[in-house]
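Nothing in this text is a laboratory measurement; each read-out follows from the coordinates by a stated rule. This structure is a prediction, so every number in the text was calculated from the model and none was measured. Cβ atoms are built from the backbone, for glycine too; each structure is taken alone.
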Structure P
Amino acid sequence: MLAMNKFRILGAAVVAVAATVLSSSCNDKRSTGWEYAPNMYEHIAYDPDQKNPNFADGKTAQVPPAGTIPVGFVKFDYPNNKDGYELAGTEVKTMLPQTQNNYAEGKVLYMHFCSPCHGETGQGDGTVVAHGFPPPPSYSKGQSSRGGAMKDLTDGKIYHTITYGVNAMGSYASQLSPEERWKVIMYVHHLQTL
């Protein structure tokens, strides 16, 4: 008799839990159930385009304080003109170690970003030339539009050109980090000897 009462109590408890679950799950069809870590989608931070009462101008996106530099930013204090190009050519030298790994990474970066115009061997015969664009000069035989032979370009001149661009070549500063630019330069120096 005691065992039978236990089964009745257990059965009633199971029915009560099942009824509670069933009735609570059917109330709101839009409910996603229990929330785990709701701050993942209901954040308290302001979005950059929202009004913000914490600032006098009411904007969330504020201009950084003068003189601040973003994390990882490498300053390049040479102006985007011929004088800056010439100065960079004499003063800027790579600090990246000349290792086989850096050379191999430079080759991969060159093939992805530079070879469409400059060609795989740096002769100015990339795929864009086949589509009617003017060819860039050859690294080993051509003449720079800024004067001098392309085979004599220094680290600083190539870095300046990658950073700012020249003629039809745009800047690659947003595509290549400063360290990646040095790796590409390492590979371009190899192409200058071909």
Structure Q
Amino acid sequence: MGKSFEALLPEHEAFIANQHIFFVGSAPLSAEGHVNISPKGHDVFRILSSTEVAYLDLTGSGNETSAHLAENGRITVMFMATQGPPQILRLYGKGRVVLQDSSEWAQLAPRFNPLPGVRQIMVVEIHEVKSSCGYSIPFYTYEGERNTLQNWAAKQGDDGLLAYWQNKNMTSMDGLPTPIGQKLSTNTM
């Protein structure tokens, strides 16, 4: 039932455009390290080409994916149909973190709607696309986005977000440095 592709096809892109949530999986190289799976909402995912995608990463209580990408780059992005025909689509690739003060940020950021609490952009070079049935995924009805994070981030302001990153986003739970952590330890963003 599963099929593999070297790149996104137009039908994959159409499927992705209709999803309201996706999941990101990453892990450190250490066998003792924690595998991380993170749900992502809002309109933050962009297809850059048939072999490259990116998502706008919003501030969160951890920064695991960022640390894992800095260490080894391995990442999987998963979409699943909760409405309509069943399907699961996984994008396997090598990711990198783009920070706000970089030249690449200036190129990528205009592709996204501005949201309070933006932390970084994750870019993924896809090496395999895999579709599978999703027959066991239940139906869920989309009711709308939660604005809790945006309200919280707007209330924090730039200085509050910076302080939060310094407190919560410098390293992974396994002690791996994050790109934000490395940047903040040398100077301020």
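For distance in nm of label points 7 Å out along Cα→Cβ at positions 6 and 150, the calculated result is 9.0, so let me know which of P, Q that is.
Clearly, the read-out refers to P.
Determine which structure produced the value -13000 for helix-only ellipticity at 222 nm (-39500 (n - 2.57) for each DSSP H run of 4 or more, over all residues; to 500), calculated from the coordinates; the candidates are P, Q.
Label of the originating structure: P.
For distance in nm of label points 7 Å out along Cα→Cβ at positions 22 and 118, the calculated result is 1.7, so let me know which of P, Q that is.
Q
Using relative contact order in percent (Cα under 8 Å, 6 or more apart) for the comparison, can you identify which of P, Q gives the largest number?
Looking at the calculated values, the largest one is Q.
For structures P, Q, which has the highest computed value of mean count of other Cβ atoms within 10 Å over residues 62-69?
If we compare mean count of other Cβ atoms within 10 Å over residues 62-69 over P, Q, the biggest value is for Q.
Given a value of 50, 37, 32 for Cα extents along the principal axes in Å, point me to the structure among P, Q it was derived from.
Computing Cα extents along the principal axes in Å on every structure in P, Q gives 50, 37, 32 only for Q.
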